[in-house]
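Just below sit the structures, each encoded as structure tokens.
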Structure P
Amino acid sequence: MTVLDTRALGRATLARQLLLERADMPPLAAVAHLCGLQAQEPQEPFVGLWSRLRGFEPGSLDDLLVERRVVRTHLMRRTVHLVTADDTLAWRARHEAMLRQRVLGVYRRDLDGVDLGELAAAGRDVLSDGEPRTMAELTRAVADRWPTTAPRALGEMLVAALVPMAQMPPRGLWRTRAGVRNLPLATWLGRGIDPAAPDGSDPVGQVLVRRYLAAFGPAATADLRAWSGLAGLPAAVAATRAELIAFRDERGRELLDLPDAPRPDPGTPAPARFLPAFDNAILGYDDRTRVIDDAHRGLSVAGERAVLVDGRVAATWATEEDTVVVTPLRRLTRVERDEVAEEGRSVAAFLSDGASGRVRFAAT
């Protein structure tokens, strides 16, 4: 079986994630291809798409949110993602058990004795008037039925698990600060989520396997599990295995992939790219060494924005007023530094509508 080294896997990831070269792709198609964008920080998806799409305009993503073609919702790993409306409705039921278990993992003691079916019914009853509500407002409306239960536990279970929700605009719009107001997906999108397959088969799981590999492969089942939060999708992997090809990584793990998906030559040049916080190009794997050194793995879950140099995380970046500040994690060569500075000036211009192109390297 062919062994793919770290550099080969890294180049494949860059190609699948639209980071090897910017794509001429509409934002809706990009969100779909990427299986959604991590979005708990509302402004970060704009940087994520700008780094991946040629000529990306923030207003185009605003339009998709307002027109209800993409939604902000809890999905993979129980984190907020920006997902196409079609994928949200098709995938939500498959994630429901995981969402409940993840909330219970935090609030099990608080929710002891709470009938989750009754809680869900109470929440839906409150929301039946079609008015968006904050989690606090929703919790206050049902709390009299569970007066001894921590309000936060009731709210998290309702909003993140029991009632499939969309977070309403203006939350998530470009340069807009707005709190989270929730409305059931069925109300916002005008159609309910697709039901789970009644015969115990897992057609949605099979779709998730194929879609994940298209955007993240080659990958191990542990990577699929880390991305989705689901328990490895073993039946779905087994059902699709005949149409997949297999490799091994340098650790000996089996990696699955779609036969015709891009796997560029490891020597393919990789341009500097500025990633947003919590980007799935890093978080979408159990073994992240194809993109980031283990020594820096913690940065990816701490909300640090990463700079890719030659396809790997080599710096972090932040903004200070109108300046992009780059903090290297290793010594950059002069050529690398110049490339990062050029891309940083472009990021600064994007974030300021062309008013600034300032970049500064922090002392290390």
Structure Q
Amino acid sequence: MPAHLLQDEMASSYTTTTTITEPPSRKLQNGDGKLEKNLLYAEEDIRPEMKDDIHDPSYKDPEGPKPKLVYVWRNIILMGLLHLGALYGITLVPTCKVYTWLWGVFYYMISALGITAGAHRLWSHRSYKARLPLRLFLIIANTMAFQNDAYEWARDHRAHHKFSETDADPHNARRGFFFSHVGWLLVRKHPAVKEKGGSLDLSDLKAEKLVMFQRRYYKPAVLVMCFIMPTLVPWYFWGETFQHSLCVATLLRYAIVLNATWLVNSAAHLYGYRPYDKTINPRENLLVSLGAVGEGFHNYHHTFPYDYSASEYRWHINFTTFFIDCMAALGLAYDRKKVSKEAVLARVKRTGDGSYKSG
């Protein structure tokens, strides 16, 4: 069966997919009876249980002096040591055993899914639903990734969407590539991040026992899942040297996962096209999507954050969507929310930059 037919079959079989269609365009008239503007897409009609990941264009940074940067030297030192170890790991790659290579790739893909399919599309945006076995897998994979627990990740990500590229955005891209990539982790959060992040409704996360269990035991779990296990498995099971196991399977793999995720915050906000909404900075960046297993279609994602595919095209350079669809075929994922083609084209016509090409 051709790939596109298989994709359509898996997308529609075994479980339901909620297709989101754009409401009929309503017009506002001025005093002369002329058409003034279209009302924007009514997100509140689509997913009434979730509003705090929808961009709030009314929020503006207050005027006045910016707070002084406060460096977090512990994070700076640890991040520096990690990347030094990863650079040394690159020199060891040619002398690794094949199984160590495969183990590193396997661990990379699983931990990446813990971020993309778990912390991002499931817990941050509630763009699909997952049954307990899948949620358990994703919380373990998310712990393997070590990018803060799912609760904190989802909280910061919702703030990123709602207050995008303001001081209340944890990794505000207007502060430059380095800040949005990694610098935001090396300094104290801007007071606006804490203030506006604290105003978000996180009741759904607090009510999920698995998420809160992970949060409670996160530090020891991370030590085991992100560092000890990926190092000991190659060393114990196929006789890899401890040096290769630590620097390649653990430090290099972890650094790559981090930087692939960070590129969504940095490169995908600065480089690429804006076919869906030219009024926002997030961009379509295929190279980022390759590294971040499907998260580089960022202009689409910020325009339609409730789409489970985070892309118009489902499986196109999007391993995360393929994974979710496979889980749906097994009955473990359901209620996948997908924006209709008509809604996409209407938005492209209204706010796109003219670069749109139908897939």
**OP:** Can you spot which of P, Q the value 16.5 was calculated from, given it is Kirkwood radius over Cα pairs in Å, for residues 50-105 alone?
**Re:** Q
Subject >> Origin of the derived value 19 (relative contact order in percent (Cα under 8 Å, 6 or more apart); candidates P, Q) >> reply: P
Original post:
If mean count of other Cβ atoms within 10 Å over residues 74-81 comes out at 22.9 when worked out from the coordinates, which of P, Q was used?
Top reply: P
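Every read-out reported here was derived from the displayed coordinates using simple, explicitly stated rules and does not represent laboratory data. Being a predicted model, the structure only gives us computed values, none of them experimental. Cβ atoms are built from the backbone, for glycine too; each structure is taken alone.
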